[in-house]
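In structure tokens below, several structures.
None of the figures in this text is laboratory data; all of them are computed from the coordinates on show. These numbers come from a predicted model, not from an experiment. Cβ atoms are built from the backbone, for glycine too; each structure is taken alone.
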Structure 1
Amino acid sequence: MRHALITAGAKGLGRKVTELLLERGYSVTVNYRSDEAAVRSLQKKYAHLEERLQFVRGDVTKKEDLFALVDAALDRFGRIDFLINNAGPYIFERKKLVDYTEDEWYEMIEGNLSAVFHLLKKTIPVMRKQRFGRIITYGFQGAAEAPGWLHRSAFSAAKVGLVSLTKTIALEEAEYGITANMVCPGNIVGEMKEATIAYSRSIKDATTPIGRSGTGEDIARVIAFLCEEDSDMITGAIIDVTGGVNVIHRYRQ
């Protein structure tokens, strides 16, 4: 049975990925930071699949927590086939680079870039032995073009660095049957992070060419496809999932 490790997989976009992977028959180790209520909700919903699901608390900005997360996945399930780097610390306050504190800067870099480095160091050797692996990272709309993003300097710097890292890993690990791809969600906010596509279609969104908001289900479907064994021709790809918004807006504010 394929096993997935997902960071921040108990709520938001990550929850929908966890749910879809479970429903497709995989086992899943879910990292979460502090939301025990979200964990209990998932445990209740998937009580019938408890043998395929475990939760590990940890902060992705701390290397020791990430190593413990990988060890927990291997101890229980013996393999890691999919590494879903869903966690991504974010500062909602809009401010210029010079107004960031050092702690805020390093939180963005550690949580969005260095965390992936630490997880790759621990999981790639496992995937090499398996001769199979699927690595998924997250970016933001248009990240592949390395755009400036006003008032989001630290977050965007980390994610654009992650674009290059994802492409490089795709090249370095291809001979081992490992792929690496990045998924870039559009403006998916609030309840839409855990919403279904059917629900989204019931609400008109005039700002999106396809006429509806993106949802967590949209992101989960893309990730699940990239994890399939026969999706190995797709690697090093940076995939925008925006409903066409990235086509009409070259720069985001």
Structure 2
Amino acid sequence: MSGVFPLPIGRSSGLLIQQRLVAQMQSDQTEILRLTSQLSTGRRVLAPSDDAAAASRGVALQRILEQKGQAQVNLNTSRSYLAASETAVARVTDLLNDVRGAAVRAADSSTSDTERLAISAQIESALGQLLDMGNQQFRDRFLFAGTTTTVRPYEARDGAVVYHGNEGELQSYADLDQLFSASIAGTSVLGGVSAEVRGSATLTPVLADNIKLSDLRGGDGVELGSIVISDGVSSSTIDLTGAKT
């Protein structure tokens, strides 16, 4: 509570004394109201003007609490996605174990052709199931597409499987300034990026009579038509229309 204002003494008018008393009462009432508000709310600082330094610290602490609360939400959300991914990976492991067992049975010399056909159909079905697991979704998000979570990662095309995802991983905050991986890329589970394809044909062949025209110019070939060959002194026109070499 604020201190008591001293009453003027000496040659002071009654109006001045009255004003000082009224000001003292109003100040006391304001202080009592502030204390009452503190008792009822349990808060010492009700407005920044009450204590600027304490208010600044309170705002900073409140911001930290909100950030930690959001980090907790992130952890719970990421935990649900990782749990769904773990379940899918466990199913993939079980399915691959079944396929391995079927392959061992098919390699047995005592297995009949009919049984091998049945095992082949079983493996074909398992491949379809693996494709479906690779495209597993949870809460409208593809689990194994890397960071492209809205793109269907695996597609069967011309007897092969094409991967449309990437090798990135989603990051989420576990705490202030502390990131962790919140997803698993499909390349880590089922693969998706094959090794480079190497051909047997050279793209820079030495010119000879048996070299195909389609193999020249780095594999781009040459346009069929007439070409002119010159040794610097004389030249000849050669018609390649219909030629292959």
field: Of the structures 1, 2, the one that -12500 was derived from, the read-out being helix-only ellipticity at 222 nm (-39500 (n - 2.57) for each DSSP H run of 4 or more, over all residues; to 500)
entry: 1
message: Matching task: 64 is the computed value of percent of Cα pairs over 33 Å apart. Pick the structure from 1, 2.
response: 2
- line: Matching 20 (relative contact order in percent (Cα under 8 Å, 6 or more apart), computed) against labels 1, 2 points to structure 1
message: If you rank structures 1, 2 by mean count of other Cβ atoms within 10 Å over residues 63-70, which sits at the top with the largest value?
response: 1
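Ranked by distance in nm of label points 7 Å out along Cα→Cβ at positions 71 and 159, which of 1, 2 sits at the highest value?
Values: 1: 3.3; 2: 5.4.
Evaluating distance in nm of label points 7 Å out along Cα→Cβ at positions 71 and 159 on every structure, the highest lands on 2.
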- prompt: Can you tell which of 1, 2 yields 11.4 when mean count of other Cβ atoms within 10 Å over residues 111-118 is derived from it?
  reply: 2
field: Read-out FRET efficiency 1/(1 + (r/R0)^6) of positions 23 and 39 (r between Cβ atoms, R0 = 25 Å, to 0.05), computed value 0.85, structure in 1, 2
entry: 1
